Structure P
Amino acid sequence: MLHPRGVARGCSPELMNKESAAERLAELRAQIARHNYNYHVLDDPKISDATFDALMQELLQMEKLYPDLVTLDSPSRRVGGTPLTAFQQVRHVQPLLSLENVFTEDALREFYRRIQKNLHTGKLSWVGEPKIDGLAVSLYYEEGVFQRGATRGDGYQGEDITHNLLTIHSLPLRLKSQLTAEIRGEVFISRENFLKLNEQKIRQGLPPFANPRNAAAGSLRQLDPKVTAERPLDLFVFSLIQIREGKPLATHWETLQYLRELRFKVNPHVSLISDLEEALSFCRRMNDLRDELPYEIDGAVLKIDDLGFQQQLGSTSRAPRWAVAFKFSAEKASTRLEDIEVNVGRTGAVTPVAKLTPVLLAGSVVKRASLHNEDVLREKGVMIGDEVIIHKAGDIIPEIVQVLKEKRTGREKPFFMPASCPSCQRDLKRLPGEVALRCLNPACPAQLIERIIHFASRGGMEIAGLGEALAEQLYTSGLVKDIGDLYYLQKEELKKLERMGEKSAENLLESLQKSKKNPLHKLIAALGIRFVGERVSRLLADHFQTLSGLAAATEDELCGLAEIGPRIAASLREFFGQEETRRILEKLNRAGVNFRAQPGDMPTEVEGDNSLQGITFVLTGTLPKYSRREAKEIIEARGGRIAGSVSRNTDYVLAGENPGSKLQKAREAGVKILTESDWERLLYLP
């Protein structure tokens, strides 16, 4: 007779022979996996929590007695292992790209027509999926067993977060197949669990998370998996890249059904769509369901169903040409503008920032909003004490869109930009052709601290542990005067800083040492050169191959490259021509920071980028960073079209300072209006 747990009555694990123990462990693993699937994927538990806990305890007890029988698919891996000291980098099997965004139904219609034209076909089947607001991950399985998982990272390689993904119970450790493949998905936290998590943090006296996405991202980037195991993470999968032993699949819809067969959790709202009108209807339905779903979504994703068509269309360096994200309109909220302060950026630009009465907007608490520059502040008529309407530009950046002047009481106060820099007290200047006030003092403390922060950021050298607070401490203590000094820090010096113990100091130094091996394009982006971001950095690294080659390039050489206009070229020459830059580069070189492109570095794939094919722009006003010609060249280089006037065929109006009548026509026609920042995000420009 068997005990309810399955062990022969009177036979303890200690008395079992190894063969019997192996059989029992295999049985326990299968039972626990099945009950995990029923509970976390099907939401249909078949046993009580107490019975499940008993199975787990028996498994853990037996594995302790027979450690050589522990397997990679054991549920004990979910408990949480030894904390890491740093994340390793993992190369994706195929690039994990972002999606092209559209914001209006007309833009979606144009995308649909463009695909029909490129494929020379009429009716197209699509698959619609809710766009989960979480964190994209890749999952690698070898012969059906989960091996590792990674974040999206830069699309080509991400951080190895296997130890944290193992804590997600809806992630199967063994598949119902010997499949070797990479599966893509989105990790998220439900609204209900997010509220419970924040209630717990408040009870512990800790600051709550801003929104569910930040909570999920922060949980996956914990070095200690036991912390992640306490977070209620969940997972939907949406893509499969078969490597070997795969099942023949012809469509994306078949792929999703196959993923379900393999016991992955696929979103229940995915839909097979037969034509454009059904696609539009699906997007409207998801928008209507947005507030009712148990998790956050910020749009709908549409993918061509035919995998052959997907392969035929291919991808740009940033996004597949066969899929699009229909982004929902930004949510709005009203709040009070309590004060206006000014920030000094790393390039010396001095910008006004609104301090707001905290308000919940699009899943996060907003306390500050950008006012861009003095001209925008005057144009909107903003006063301290005003009631204002805010939204998140691109669902990311809080922005004031309207002042409720009818609610003024007479106690509101006007705001005037300062005449001198709030950090170094030098006079502020407005350079010809620019709208921002600028501090031109290269030794301005605020700029130097911002450069350190930028250098260490994820878009730069990714120096873990070096955030705003530590950057300020390093500068004010005199340990770091410029970014070159970072690589000469000593443990004993660091230990004297506030909240910097021996272990923290060791971790920082280890992260600095690791960053020396970063690809050349990461270093170029980290230097903080005006107008040079990740994409341009990749292009420059690919072309010049060495930092010394880039530093010696003439403006004519630079302007000869795709997407490099006179303004970017002039900025590069000015940066590398400064004595201060030469001193910093000498320090970096002496410290052993990589100055050369390596064979394994990913190319920019600028050639053949037709991501704007069929999209029409109208330009109006003066752009702060680009001339009209530069903006036109960038759009046309990617297949876009520039029109002279707004019509029903216009997809976007790119509006700068002092726009003309085209802006009003765009508003009347309901055409999406982009600021320069919106446009850069749309095109992934620096």
Structure Q
Amino acid sequence: MTIIKTRRKIRVGRVWYEAPPVYELRDVLIRGNRLFSDRVAVRWRIRSQDKTVQERTYKEFSRDVVAVQSCLAARLPKGSRIALVGDNSYLWMVVWLAVASGFGVIVPIDRLLNVHEVKAILRRSGAPMLIYDAAWHDMVGDFMEDVLSLEWRGVMDRGLMKDEQRQTLRDEIANDSKLFLLDDALSSEEIAHSPNVTTVSEVSQNVLSSGSKSEEEDYGLLPLASVEDDAAILFTSGTSATSKAVILTNKSIAADLRALLGSVSFPDPLQTLSMLPLHHAFENTCGFLTVMTLGGTIHLNDGLRYIGRNLKEYKVQLTVAVPAILDAMKRRILNEAEKQGSLKKLKFGLKLSTLLYKLGIDKRRAIFRDVLDQLGGQFKYVICGAAPVSRDTLYFFRAIGVEVLAGYGLTEASPVVGGGNTKVNRYGTTGEPLAGVEVAIDDDGSGTGEILVRSDIVMKGYLDDPEATAEAIDEDGWLHTADVGRWTRHGSLIITGRSKSMIVLANGKKVFPEEIEALLNQDALIRDALVFGHECSSGDMVVTAKLVLDRQVLQDILQREPTEDDYSNAVEALIAKVNRMLPSFKVIRSYFYSFQDMVKTTTLKVRRHIEMSRLEEFIRNSKATWQQLRGKNIDLLMEHQQSKK
């Protein structure tokens, strides 16, 4: 790792491996066709209960991308924005790459957003076409008139529609020239097109006549005018502010792929399981594009309840996950051991395995062969992001022979900035910067400061918002992340919080809620925690925590149904324990609990601004003080407030 001396503490990620020569998204497809043509690229079930598993090779994937590009080129000019929403699917992946690799600009939408949020994204993006799962058809039809830019609709059936539904759709298509079934593009050799629109075959012919590429090298794929061309517009999850529209280019996404693959090395051929939503940049880059660049096989998960089954049947070696999924897998392994009466044996094995590993004797996978067999026998790596992973969970997986590579990133950086790699992986940190990526800490004198990033991975900017873009990217090209962190003496990065959620106390000291939330979330009783500053009448800022409790945990401990007093006492004891780990100015002075899940993103991060808005409204209307809220069940208080209206 190179260290550059400057007023900012800058580190440049070390290049550990030679990354594949991918400089635009089309290179992923060309490379797949050239090197891995007959390998299986994607496997999936149409329905989770199906016995038959569908699969497509890299050659077939590339062929389908060309077919979708032809379908789109028959309807819209090259460079158009195409919105896409639906469950993870093979066709979703094909559409994403067909658009982003050469046709235009993809606008992936979170399928869990409500109709008002979807309409807002469509209006802001100005996309003239929306491609969506068939289950969305009626809803899209209802709001078409509310989105003036939206003209075209492409339906993805994916084999899920019943015959009568499909016929009804075809009858509708016969009467609407701007409605089509996208699946037809993959099954028909004859694709109708307007004589006024340049088709894929015409573009490819133009390229061939110019002598810049051979037909074999292009495989019929649309060329880019420039790697600086927009590839995707991603709407952020809005965990701390109103959602922003991030513009990523072919250059920025490809740069992140090269940086990742200069930092990690996995078995070849690689078998992976895709569990997180593909519209999210984290899964899209790590679990989709990176795997395809390596020539791996992506297995689409049948659903969260089938993770164990999928890991086992597909002999998965790697998956991309969030902490909640890892915690659930750990609980399942422990619960299964308890049912079989082998929990003590497993815990002893964990201690023995860890001790031997520290002594340089790696017997982890031999000791836990039976456990690993239940995970397919080949499971070895997890790329984990979105939130901090508890140390207990990290060391549990390391003890059984599964390495968790915790990462750090943000949509504005395509999205991965750094992480543990397959050479150096220090738990308790978010690892080193990716290969060739510059990361700086804008040190305030305490060793801690805002994290800055400078690299080709940085976004082009925010859509139609030059002021926000100028605020985020300074004149020297540094992306100001609004995340706060510090370097360890080994050169790894530790994230301490978000500057936007930072609590500034009356004495000027700063408290980062994420640090305290991580401590609270380590207790099994806590499903979720939200720490914030509550301003009291004197103007003093009180560190306050909202805790979402797991009823079952306390019930199992007490072996009976807990009372409100039981919950209150348990929470009080937990807060006292956590406060003993904190310096005096950071201690939690007020707290209340709930049993209602907080609003989350699809990567299971709490939507802080939504939760805070609800709490602020309640406190404002109830005129409750922090002393009055301390130790109470806020669900009951809110119900009481509602009953008085």
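Upon calculation of FRET efficiency 1/(1 + (r/R0)^6) of positions 462 and 526 (r between Cβ atoms, R0 = 30 Å, to 0.05) from the atomic coordinates, which of the structures P, Q produces 1.00? Computed on structure P. When mean count of other Cβ atoms within 10 Å over residues 110-117 is computed across structures P, Q, the figure 14.2 traces back to Q.
For the set P, Q, ranking by mean projected area of the Cα convex hull in nm², for residues 422-573 alone places Q highest. If you line up P, Q by mean projected area of the Cα convex hull in nm², the top spot, with the largest value, goes to P. Looking across P, Q, the calculation of percent of Cα pairs over 25 Å apart, for residues 270-373 alone that yields 33 traces back to Q. Each of structures P, Q was scored by distance in nm of label points 7 Å out along Cα→Cβ at positions 126 and 158; the highest score is held by Q.
Here the criterion is distance in nm of label points 7 Å out along Cα→Cβ at positions 294 and 326, and among P, Q the highest value is seen for P.
Only the coordinates and a few stated rules stand behind these numbers; no lab work does. Note that this is a predicted model, so its numbers are computed, not measured. Cβ atoms are built from the backbone, for glycine too; each structure is taken alone.
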